[in-house]
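Asks: Following are the structures in question.
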Structure I
Amino acid sequence: MRERSSNAVRRAAALFLLAAGCVLCMACSILYGSISIPLHEAVETLLGQSVDEVASRIVIEIRLPRACEAWILGGALALSGYLLQTFFHNPIAGPFVLGISSGAKLTVALSMIFLLGRSVRVSQGMLIVSAFAGAVASLALVLALSGKVRSMAKLVVGGVMIGYICSAVTELVVTFADDADIVNLHNWSRGSFSGMTWEHVRISAVLVFAAAVLVSLISKPINAYRMGESHAAGLGVNIRLLRVELILLSSILSACVVAFAGPISFVGIAVPHLIRRCLKTEAPGWMIPGTFLGGGLFCLACDLIARMVLAPVELSISTVTAVFGAPVVIWLLMDRKRED
């Protein structure tokens, strides 16, 4: 009992540190950029007491919504990866690796070209619906493949191939788009949190937090499912319903990310693994909030690096997440090989 209580305290402390890291990174995102904002000026702006209109606009209209969106979408992407890893019982699974993000990217690109070509205003709702459709379609292909292939390694390779096919079709579609549409698609397809507004934050917050709450409500069935389908069925868990819930929730979360920020790599696969090692538990009650906070912290830090390292030139967010996420995946593969 004492050991269990001690573990709970350590995990709660780890969650607190993750939350504190998110606050710190968000503060740095507000203060630093091509134009640095003094701390006292930023505080006055947030309190509505600043008289500097330029600083107020930079903080309130540009940097703060961008930081909020990086935290929300980073958490969503990491949580989507955790659900997929639970579904496939493999820590290598993730929306980017399994081609789900690429499928969402393809349908969003098709929607943008079709609607913009007819002078139709592209709303975020349209992009979210199209991204969700692409994510579900790609995941359906992966599920169909999983029924034919028993090896998880082959399944991951199949997911990567699906991603390449979707990316190739996307590039083919872009070649037939108008020049103005190509610019929009190119900027979006690189992955970025720039240009975020409070409208984007409100829409994504509602969708992501609603999905996160639903994930939390099924944490007990998820805990039973991760121990094996037969074990979960013995405890009265409706396996078919749970699998559908995992698919839909992971697709909604990854679709939100693609619709608002474009495809972002390696967050969904790397962060859940790091959080497992940090918390030293697989229990969903700890993993769900930890994964969300970890994903938010990871994307906040990567976005800050993307803005600062070559300022005023800004790197794509996927470039930075790949630099830090890919070594984690390599380490994971080597670690699993030693365990085998």
Structure II
Amino acid sequence: MKLLMTEHFLPESTYTLELGKELKNLSELTCFCRKGAAVPMDGIRWVDGFYGGGKNMFHAAASYLAGLCRLAREIRRGGYDIVHVQSFKSAAWEMPLYLRAGRHYRFLVHTVHNLLPHEAVKADRKRYLRFYKACDLLIVHNEHCKRLLEEEYGIRPGKICVVPHGAYTLSESVCERTPSDTVRFLQFGIFRRYKGIDILFRALSLLSEEQKKGLHVTVAGAWFPRLDPVDYEALAESMGLSGVVTVRRGHIPDQELDSLFAETDFCLFPYRHIYGSGALLMAYSYQKPVIASDIPVFVEETQGGKTGILFAGGDPQALKDAILLAAGWTDEAYALCQKRIEELTKGKYSWRNSANALANAYGALGKKQVSGRRS
């Protein structure tokens, strides 16, 4: 099949690139991406036509609209069997474009990384529902999101395919646990309230001074006050956690990820809710055991806690107990957990598995009649 995949967030998000490295062997793949984000690679044709950022408001708007015109032209002239939408910069503008261009391709596919944007507004639910109904196939990363689409959005099961999110491979994996007198914990990713950094701090505040010895927690990621206004450095200081917590605000360059994870023993996920977590798969790519809240996605993607420790979500006392339990793990327990993670990353969460599952879903679409396909 001739496939066009659209992605706004390369190079920061490498999901489409990782998937494309395997998918290019199974389809005729073109990636439409942001200007300057193309990665030369045999088997993938790149069109870097989306707005690349870095201009004032007027020029940004003009450049964004010009990018949409380039996308419409590519769809119109490309003769694609499938247009697969990975992301939106502005769903309000882009969803109608894909639907209006429908006569120029056979099937419309969308990966539902999140059922709604993290900072959704009232109109988003109706907008996304209309788009979901119009798509021929929706890709989700776990069974929990499949159930939500069926039960809350009324999407029929045959229109949804679970394609697990692969564990990242672009960085050189760090598998060995480096010797240290300190047990080191990391919470990694853009700061947002739903990720429960405040729950983590409350858990740490419950530790006695003796228990804090030999523990260190790093919270690292980009901070945008409009997404989460809390100053976590100040919060940690006000809670007396300066000696046990380091808050590292700002984008972590790819070349620094290896060293960041090399200095980590356990990755923390005290989330309140989530549809799916690329950060969890990043932890797996470095074979780091995880401590995660027992929300449905993490129960599923940790195999019921086999890749670390699950705790009662939203409960600081339960998280404190989980941290202390992890700190007491033997080398044998740690190595066994790493082995389970390695098995997952080579199987269920490998990009080859993801690409094969997606190619099979495409193939099933190709066997259907085009008429009545968007009912």
Structure III
Amino acid sequence: MISILLAGLLAVSPPRIVLEGAGYFPVLIKLQDGRLAAILRAGAPHIGRGGRLDWITSPDQGRTWTKPATLVDTPEDDRNPAFGQLKSGTVLAAHCILSGYGPDGKLAGARKDRVFDGVYVLRSTDQGRTWSPSKRSPETRRPPGDKNVVSTAVSPYGKIVQLKDGTALMAVYYEALLTDGTPQFQSWVFRSTDDGVTWDEPALIQLDGNETALTVLKDGTVLAAIRTSRAGYLKIARSTDGGRTWAPSIAVTKDAEHPADLVQLRDGRVLMTFGQRNAPRGIHAWFSSDNGLTWKPEHRQTLAADAPNTDCGYPSSVETKRGKITTIYYQVDDLQNAPASAKAKVIEWEAPRR
């Protein structure tokens, strides 16, 4: 692996293309059998009835990958994956379905007319060799208890994580239209105590939040990195009761730096990787040495800066060995030629020592 040294601190391999013509919104995990696995959007650009979800695996920490296999492909627009593996071995893949396309293949009506009917979850008990049918969780269809909502879009995001007691947590966000015509984003977390079969007991993380990354720290704290809906900067929130209640969030990035992925490394540091949509565009890494309480500027590094436009980012990272990180992300090279010019890229890199 050829590496370069950024700011004298960070050994980074050149980005390597692992998928072309697809690869939007990847989520990367390490399976219990040692393989890396990623779910990605394919079949359409950001919007398109042909949207489906594929998945790829790597037996060698991200150096080589299998050809994509279709995981979800209904007649409508399958999109926005979340992904995780539980201690039981069960692998969970969540997604949503966008309906409301007209005969011409375009979305009919206004944004409020788009149809989402909740979060769907697939389960595999054999490391992804076979999957259950996609099952909708009706509790996720609308923001819980909100009577002021006229319509809503709903989506899961990021990694599905697990508490020490076995409870699984999944971040879900809503784009709601209120009765007074006001749009409102809401970031929630749902719980499952039956191996991902059902999801309920929702807890609000914050309003004006959408794509939210979760991780469970060694001390049991649940950390969330939340993309704000307007300016698109990231905020960090904490929960010390398993995600049931959340302390007020704090802003940590600038505008147009989003969305995020969170990992606690074996040395205890929290790694946040996120998209950089300000030039030079690409993805960044940031380390916190105090469980996400503070994020010092000198602990922030550039991983990639080769994206030609703002349709890029969504990094997802795994520590494959102590201090060794594999990060997957996407970019679109030509906005007028999507999804053909979309690419999923992988970077192998080494975190600086503490």
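Asks: Looking just at percent of Cα pairs over 14 Å apart, for residues 249-288 alone, which of the labels I, II, III belongs to the structure with the highest value?
Replies: Comparing I, II, III, the top value of percent of Cα pairs over 14 Å apart, for residues 249-288 alone belongs to I.
Asks: Out of I, II, III, which structure matches 138 when volume of the Cα convex hull per residue in Å³ is calculated?
Replies: Derived from the structure labelled II.
Asks: Looking just at distance in nm of label points 7 Å out along Cα→Cβ at positions 89 and 297, which of the labels I, II, III belongs to the structure with the highest value?
Replies: Result for distance in nm of label points 7 Å out along Cα→Cβ at positions 89 and 297 over I, II, III: largest is III.
Asks: Starting from the value -12000: which structure in I, II, III was helix-only ellipticity at 222 nm (-39500 (n - 2.57) for each DSSP H run of 4 or more, over all residues; to 500) calculated from?
Replies: The read-out was computed on structure II.
We did not get these values from a lab; they are worked out from the coordinates using the rules stated. All figures in this text were calculated on a predicted structure; none of them were measured in a lab. Cβ atoms are built from the backbone, for glycine too; each structure is taken alone.
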